[in-house]
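The following blocks contain the structures, represented as structure tokens.
Rule-based calculations on the coordinates, nothing more; no lab input. This one's a predicted model, so the numbers in the text were calculated from it and none came from an experiment. Cβ atoms are built from the backbone, for glycine too; each structure is taken alone.
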Structure P
Amino acid sequence: MGQKWLAILRDYLRSGNEIETPCYLYDRAGLLENIEILKKNFDGIARLFFAVKANTNLNILKLIKEHGIGAEVVSPGEIFVCKKAGFKGSEILYNNVARKKDEIIYALKNGITYFNFESINQAIILAKIAEQMNRRVKVFVRINPGIFPRTHPHLSTGSESSKFGIRMEELPEVAKTIKGLKFIELVGIHCHIGSQILSPKPFIRATTKVGEAIEYFRDNGYAIKYVNLGGGFGIPYRPSENPLNFAPIVKCYRNFKGEYNVEIFLEPGRFFVANAGYILTRVIDKKQRNHLPIYMIDAGMTENPRPALYNAYHHIEPLFEKNGRRFKIRVTGPLCENADEFGVFNLPELNIGEYLLIHNSGAYTRTMASTYNGRPLCAEYLIDSRLRLIRKKQPLRRLIEDE
């Protein structure tokens with residue numbers, strides 16, 4: 001990832017300009033680099049969709065759309081944002097564990113082409129509403145392959161105990177039920193095994209189960225044309241971690257596409273945006289606890305809940321380089337909450353007011369942020385040739401304006 005954005009940010013602040021912290025920063029060049037990595041790897045093999053749950057900023061979505069990427073959504077809210085960003089209904093996949101009737105109606109009114117379903121009940125509800133609206137809907141059945149990838153348990157969505165998908169032994173009942181539903185057409189298999197996976201092996205193993213599902217449904221008279229193999233491509237959050245090796249995955253997917261004669265969809269989220277995003281924060285207090293210094297910063301679990309939810313690691317470094325000795329420093333947020341911790345890092349001596357960067361903050365941070373402790377959601381900036389505000393900090397009135 002290039003450092004041009006960092007030089008622009010440093011020059012901006014050295015020139016006497018101020019940025020209110022905390023705030024989110026996105027490196028435009030880094031985002032484009034990630035897009036090209038995925039497009040280059042899967043060119044001619046798969047159609048790419050961005051998992052919008054990772055980042056819903058309109059400017060980010062527009063940039064992704066400009067490069068020929070579709071959108072994968074899980075709610076009417078995400079459909080609304082994608083439509084505002086310029087995505088057509090035919091460019092949107094609507095996947096979700098379970099939907100209410102009004103959510104299905106909203107999606108159909110907005111021209112969504114592809115739906116998944118993860119239970120027989122959901123297929124029946126979708127078919128009834130499609131009939132009421134006189135719309136024939138293309139659907140994917142999401143299978144649960146019973147695979148646990150090496151990731152955090154909360155990020156594993158393909159294991160046997162996971163709430164996601166339909167178990168392989170339930171496929172006969174699915175095939176029988178779908179035959180009686182006239183307004184939905186089963187055209188594809190969906191399988192997403194989890195998130196933040198850094199080994200190719202789970203992705204490859206999952207294709208075996210998907211292949212079994214294709215063969216079963218084709219043997220029972222269904223023309224399976226598409227396969228959505230999900231996302232889950234991880235990034236190195238720790239300096240010691242190695243990046244995901246795409247080569248075995250690409251080879252497997254190419255062979256799979258040829259063997260089963262299907263069009264493959266992929267829906268990465270994190271890989272597109274995570275390492276192109278940062279949280280800019282400042283030290284606002286310093287303490288000592290149990291022989292370990294504490295830097296208390298103005299960013300917390302309201303801006304990045306991942307450490308509290310998943311014990312996730314986000315590398316932290318000073319914005320401006322500092323020579324000299326480094327110390328083990330405990331970094332915490334300012335909230336009235338014991339879980340508001342980022343971890344222990346090797347950092348130099350910093351004064352109150354100095355800047356820090358929280359790395360890999362472009363995915364599942366702002367979309368999971370909250371106003372806990374009465375903290376308005378903070379601003380977002382895109383850095384290309386300059387620093388550009390792309391979402392304002394919420395004013396305090398937003399905390400009560402719906403009451």
Structure Q
Amino acid sequence: MTRPEVFLVRQPMASPFIHGAHRRQTSDSVLLRWARGPYTGIGECAPRRYVTGETCESVLGELRSIDFDTLARALASEDPIDRGRTLYEQGLSSLPEGGVGNNTRCLVEMAALDSLARQAQLPLSAYLQGVIGPDAPAHRALPAAVNITQVLDLSQPVQAFLEQRKPRHSLKLKLASDPHANRQRLEAIRTLEPTLALYVDPNMSWSPEQLHSSAAQFRELDVALFEEPLPQGSLEEYRRARLTHNVAIMLDESVTSPSTLERAWQCEALDAVNLRIAKCGGLLATAKMIEQCFRWGLPVYLGVQVAEVGPLIAAHRALLSVYDGFLGVEAGQHDRFFDVTMMEPMPVIDRQQNAIHLPVPTQLGLGCALTPHVLPFHCATDDASPLNNPLHMERAR
């Protein structure tokens with residue numbers, strides 16, 4: 001086994017992405033390339049302090065504490081499908097006693113699953129179906145393409161966005177704290193696109209009073225869901241908004257694990273949930289949460305982290321090749337944000353049809369490899385030297 005290679009990728013974006021809590025101008029991802037003998041796996045995480053309390057620097061610090069030699073021996077100790085089932089049921093072994101954050105777990109697990117799928121001579125989607133077992137929806141005929149839900153952030157005017165992007169079926173609109181500006185944007189959308197399903201996302205920037213008043217004002221504008229408008233963890237307030245004020249709530253930042261999903265469900269705090277691979281702790285935890293939601297009949301919105309640069313995009317496609325029936329699916333904007341790619345081949349987005357095509361996977365594992373463009377972002381994590389000071393690319397508004 002070779003030591004894992006780690007890359008801290010902070011790549012400037014062609015245009016900023018702005019929402020009610022933050023302004024993003026670069027990617028902020030950690031990539032991992034890990035060779036176990038002839039099988040090389042890659043992974044990515046995109047930590048956000050305001051979501052899970054993690055940063056790229058905290059992930060790099062936790063990577064130093066992982067015994068990759070012991071983990072490699074554990075992964076080699078069973079048939080790759082059986083080992084994947086053990087990971088699904090028990091999680092990663094050889095982690096520090098105090099555990100690691102969701103993004104670190106996502107990063108290491110993704111590289112492990114990629115290498116195990118290659119060892120099993122399977123595309124990752126087929127490997128996941130074998131790992132999940134009898135509950136895997138392999139018998140379902142999945143669609144050849146999935147419509148995507150586009151996201152209109154605060155950096156773009158409504159009319160120009162609708163003319164250029166031509167969203168179909170649904171649209172997520174980022175909102176800020178100004179009620180008048182919010183209503184103007186919604187009215188402009190409804191004038192130009194009266195039939196779009198509208199989801200609004202204030203990114204935890206509202207108070208309960210603003211949620212109740214905005215919900216009343218927006219009712220005539222037919223807003224389908226309010227995504228995580230209140231500070232993270234406001235489950236009782238969400239329950240009150242749903243049951244007393246008839247506000248439909250989609251949770252995001254408050255749900256980062258199967259246990260927090262269960263807690264929100266028991267509290268009657270949500271009508272739908274936005275699941276993203278990195279914040280949920282990886283592919284396997286996300287799959288467990290999708291399975292649980294489907295059993296409950298709870299709609300799932302499959303989101304992405306802004307400015308993902310590679311393996312997370314491919315992992316997202318693998319989930320779309322295993323599950324269908326999502327309330328909405330985001331595709332990200334890597335094709336618009338970045339001039340050079342950190343991974344090849346990069347999954348394609350059909351911008352003419354606003355869709356992700358899902359051809360039958362033929363390449364093993366994630367089906368991708370990191371490109372030489374990652375090399376300038378290489379990080380040494382095998383010593384205790386101080387990490388570089390973070391570049392503060394995620395600024396509080």
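Observations
- With relative contact order in percent (Cα under 8 Å, 6 or more apart) computed over the structures P, Q, the top value is the one for Q, the highest of the group.
- Label whose coordinates, when FRET efficiency 1/(1 + (r/R0)^6) of positions 85 and 237 (r between Cβ atoms, R0 = 35 Å, to 0.05) is calculated, return 0.80 (choices P, Q): P
- Identity of the structure behind -10500 (criterion: helix-only ellipticity at 222 nm (-39500 (n - 2.57) for each DSSP H run of 4 or more, over all residues; to 500), calculated), options P, Q: Q
- Among P, Q, which structure scores highest (criterion: FRET efficiency 1/(1 + (r/R0)^6) of positions 133 and 189 (r between Cβ atoms, R0 = 35 Å, to 0.05)): P
- Taking distance in nm of label points 7 Å out along Cα→Cβ at positions 69 and 357 as the criterion, the highest value among P, Q goes to Q.
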